[in-house]
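Visitor: As structure tokens, here come the structures.
No lab work stands behind these numbers, since they all come straight from the coordinates. Owing to the predicted nature of the structure, the values given are computational and were not obtained by experimental measurement. Cβ atoms are built from the backbone, for glycine too; each structure is taken alone.
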Structure 1
């Protein structure tokens, strides 16, 4: 049986548009008075991990007004007070987009893809930053998608429908793929959300069995690289960990959207979490894993360079970027 809460528990047109990949025009339309966000000038950062190298690749940043529905279970005054205490604006939110590449021997593995040329004017910088880091799109042999929200998958294909990473196999979580490719779920979804399902089909449709490889969350997907089930943000949301010579890295994907808010208050629910209760439980469990295993952590929406350590802070957690 398809339950409405299994389809989407967020609220408002902003959340639906975000999931469908049309988040960027929405920001431009609704936040003209806040100006444009600053784009990272040097948009890549390399970090050694044993014999591996992890590279953060910024795809840009978006600015959206801070609306009451952004944090669904906390008063706006509390949200603004927390932002203000960290010296951050209280009228708008800047959301960075940073994918990661793992260089392991002769393998080049990209974790999520950003927007390519499908987003707004302050996004789509991943390829330029990849080139600046010394690599080309053709060097990527594997793309791993953590979940199917538009800002993570739209970079698989450009507007013309061409594959941006032509030699790469696309690896996806089985649970996530089954949810978004289910025609019955798409038919039962609210009309405004059907675009999210259609976007998945645009990006992944037409891929051969050799190009699209599904993995079970919780399993090793490549030597030294594992998937971790982190359901809640989406039905099959999965994290990726890497290990080399005793050093560990965790790509947290969308475990928290804006760590200054949702790491410090892991029980707060961002409007984009499709199952807020599951996301809340997952957030605490995954942060505890990162701390207990002394992992270097990176997040798709973490402030650039998006690498750092997670520490306990009161009833929540704090992200400390690398220097």
Structure 2
């Protein structure tokens, strides 16, 4: 941290000097423009040319342990904001690596293969910030989660295993949106200009959104696990009653809904309703849990307990979102 003296120029203009090391680092020249953003008693200064620069990364598969490691690297470079990723196929056994590169396109939004030869593959990340509002993507994730949960309840009520299988298929889209939001938030934390384009009012909100996007991703995982458990239950010849679990779903879903409302409306009262409803849900959870001890078939008991625990986690995650909503509703001056 450095301190700078304030000077007055021309009788009315206040001036401070810029650190020489930073000026060289961002390649500033006389006459260049800077972006200055007010944050209460603080000022944030950014180079206005930052967004025009394309970030490029090169990977040599000879230096990567396995194709699975390559997948993790590609995700990591996507998340930190690289625009072009070049993979040099400098090993004879590169078919598995090629397959991993193509596979990753299923998980990452905006990624295209723009070059594909025997020696090299190049990925280009084509994303436009203005068209991909972070709040809208989070709302989309919530909508998918909610539809998965409610449709699972319908599948259980009508013994519709096809609908349950469809629920599991939707989880993949949540993963794609999750990676996109994390990439956005990393850029928004670094550059206020990007945060504004993404519809993020304050960079402080990025921390709250980072928690929420992970929660939404985990909720989808739990719903997928519940659907898979239900499909296994449906294959057991014994007659299984799902009424109590369906009732719990019907209580958890509106609570989850309120937590998101509280987040985007910055409404403390709605958040408090979430915590009140969680007490009721906890009682239902406890009653069902006790009844599981009366089930003689161990396989059925285990599968129902798995579903019950996932519902309990979804309820707790709703509470987490409500806490974030309360924290984000408090302005710092």
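Visitor: Which of the displayed structures (1, 2) returns the greatest value of FRET efficiency 1/(1 + (r/R0)^6) of positions 139 and 315 (r between Cβ atoms, R0 = 30 Å, to 0.05) on calculation?
Guide: If we compare FRET efficiency 1/(1 + (r/R0)^6) of positions 139 and 315 (r between Cβ atoms, R0 = 30 Å, to 0.05) over 1, 2, the biggest value is for 2.
Visitor: When distance in nm of label points 7 Å out along Cα→Cβ at positions 43 and 227 is compared over structures 1, 2, which one is greatest?
Guide: The maximum falls on structure 2.
Visitor: Check the numbers for relative contact order in percent (Cα under 8 Å, 6 or more apart) across 1, 2 and tell me which is largest.
Guide: Max of relative contact order in percent (Cα under 8 Å, 6 or more apart): 1.
Visitor: For helix-only ellipticity at 222 nm (-39500 (n - 2.57) for each DSSP H run of 4 or more, over all residues; to 500), the calculated result is -7000, so let me know which of 1, 2 that is.
Guide: It traces back to 1.
Visitor: Let me ask something else about it. Match the computed value 1.08 of Rg/Rh (Cα atoms, Kirkwood Rh) to one of the structures 1, 2, and report its label.
Guide: Matching structure: 2.
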